[in-house]
Structure 1
């Protein structure tokens, strides 16, 4: 059986870039769904009734922030802000409007506050190199 020739250095750069872009696109939505499920299942039942509103509001800020920061880590600061913030905003609004709950500005404002917090914290977030903002042209 012949042994395939070794690949050239950097020949898989395109595949790596695409996987990082896909990861940066999927990370905010996946983190949002998984962490909210964990909070609803394991944290909220153990909180007193008087504190549930505070925990929900705090989670409404921190969970989108972590999702966008994950995108920033994967794709870089500039690309992560654009990609992660946009995906989180659109994903949240689709979920919120399709859920059928009575409209309130509070969840929308808290989610966008979490996205804005991630934009501010992005300069302190470690990232994979290189920043993929150059991949957009």
Structure 2
């Protein structure tokens, strides 16, 4: 009798950083661009970690490349794992301080400085929504 090999399908796991970038009492959010699978959703800006960098270096690089601003990455606020349809992410959310520059998104997406009270007004990515809940910021 022939044994059949069972095939285990696994989803890729992406290590991702995001920043709660504060400028006084407001923090920065960005909207996913039109050509993105999650187009129109809002998120805390950040991006995927490269193998050769720390989480903090990743976040500073992504913000510099994608928004053309300088930040000071401060403390890790929360870490979550979230499953999307075709992949998992490990999201590390840091508190950051805006140092200089006006956001100039590299894909011309929208951006806003908002307060915690304004969070319900925006349609966030699922992982960011989980982070908001873990931080106790939901209304």
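Read-outs: derived from the displayed coordinates by stated rules, not from any lab. Quantities reported herein were computed from a predicted structural model and do not represent experimental measurements. Cβ atoms are built from the backbone, for glycine too; each structure is taken alone.
Tell me which structure, out of 1, 2, gives -22500 once helix-only ellipticity at 222 nm (-39500 (n - 2.57) for each DSSP H run of 4 or more, over all residues; to 500) is calculated. Each step should come with its number before you reach the end.
Values: 1: -22500; 2: -5000.
This value belongs to structure 1.
When mean count of other Cβ atoms within 10 Å over residues 98-105 is calculated for each of structures 1, 2, structure 2 gives the greatest result.
If Kirkwood radius over Cα pairs in Å is calculated from each of 1, 2, which structure is the one that comes out at 16.4?
Values: 1: 16.4; 2: 15.9.
Corresponding structure: 1.
Which one of 1, 2 has FRET efficiency 1/(1 + (r/R0)^6) of positions 50 and 90 (r between Cβ atoms, R0 = 30 Å, to 0.05), as calculated from the coordinates, equal to 1.00?
Here the read-out was taken from 2.
Taking distance in nm of label points 7 Å out along Cα→Cβ at positions 34 and 58 as the criterion, which structure among 1, 2 has the greatest value? When distance in nm of label points 7 Å out along Cα→Cβ at positions 34 and 58 is computed for each of 1, 2, structure 2 gives the biggest number.
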